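Read through the structures below before going on.
Bear in mind that the values in this text are calculations on the coordinates, not laboratory data. The model shown is predicted, which means the values in this text are computed figures rather than measured ones. Cβ atoms are built from the backbone, for glycine too; each structure is taken alone.
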Structure I
């Protein structure tokens with residue numbers, strides 16, 4: 001994946017294959033915006049559709065993220081493959097956070113790319129985050 005030179009890349013952190021973070025704007029920034037990629041092996045599970053996978057993910061996140069509020073689930077494309085885009089908000093203390101996830105299933109693996117930022121900064125953050133997401137390629 002390609003990312004801006006001023007962003008940081010961390011491999012294999014907190015269950016993610018990779019995390020990209022933009023430069024911090026202020027020293028006391030309360031939430032670090034990020035783009036992360038996770039991959040889950042589905043080979044051992046019974047056949048799992050993309051819709052089923054996303055529904056399970058939404059239910060799991062609803063249970064663990066404070067103030068989770070689902071905004072939309074819609075069809076999309078990720079790395080040239082059919083995907084679902086999930087938009088939701090959550091709270092971290094007094095901060096309202098906004099998330100956008102793109103999920104696809106490729107070769108018995110669920111691939112999820114999550115963009116997260118403070119709600120007030122999300123639209124600005126998303127412009128650069130989309131360039132990173134659009135550079136994702138899945139091996140054939």
Structure II
């Protein structure tokens with residue numbers, strides 16, 4: 001049986017004095033992501049769903065940490081994009097995931113707008129990284 005990550009992803013975080021439960025966000029994002037047929041590489045769908053939930057929890061944590069001033073979503077996304085691209089995972093999937101998370105949070109939750117802005121910025125950053133990988137500079 002394949003495992004998903006050595007460390008369990010976070011289940012919740014506190015932002016602006018409110019506890020944010022990740023499970024409902026992850027469920028909605030996953031439903032949309034997989035229903036719309038977004039890429040998950042050459043991974044069987046059940047395992048892809050487990051990885052998706054795992055990564056989405058960390059993305060939420062990193063975005064919340066960034067808003068709270070405890071971390072850098074940009075730094076974490078650069079690292080994750082490097083890991084995913086080295087595994088031939090289409091970075092489009094990460095972009096879509098970030099965009100869907102931003103929409104779900106914006107229209108369904110009463111969380112600071114900064115969180116939505118960070119997630120959208122993250123999606124743009126990963127799109128730029130993906131473009132750079134597709135068109136490396138020539139020397």
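Using helix-only ellipticity at 222 nm (-39500 (n - 2.57) for each DSSP H run of 4 or more, over all residues; to 500) as the calculated read-out, with -6500 as its value, let me know the right label among I, II. Walk me through the numbers before you get to the answer.
Numbers: I: -6500; II: -22500.
This figure was derived from I.
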Top of I, II by distance in nm of label points 7 Å out along Cα→Cβ at positions 63 and 127, largest first: I
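Distance in nm of label points 7 Å out along Cα→Cβ at positions 31 and 119 computed as 0.9: which structure among I, II?
Details: I: 0.9; II: 1.5.
Here the read-out was taken from I.
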For P(r) over Cα pairs in 10 Å bins from 0, in percent, for residues 55-110 alone computed as 22, 53, 23, 2, the structure of I, II it came from: II
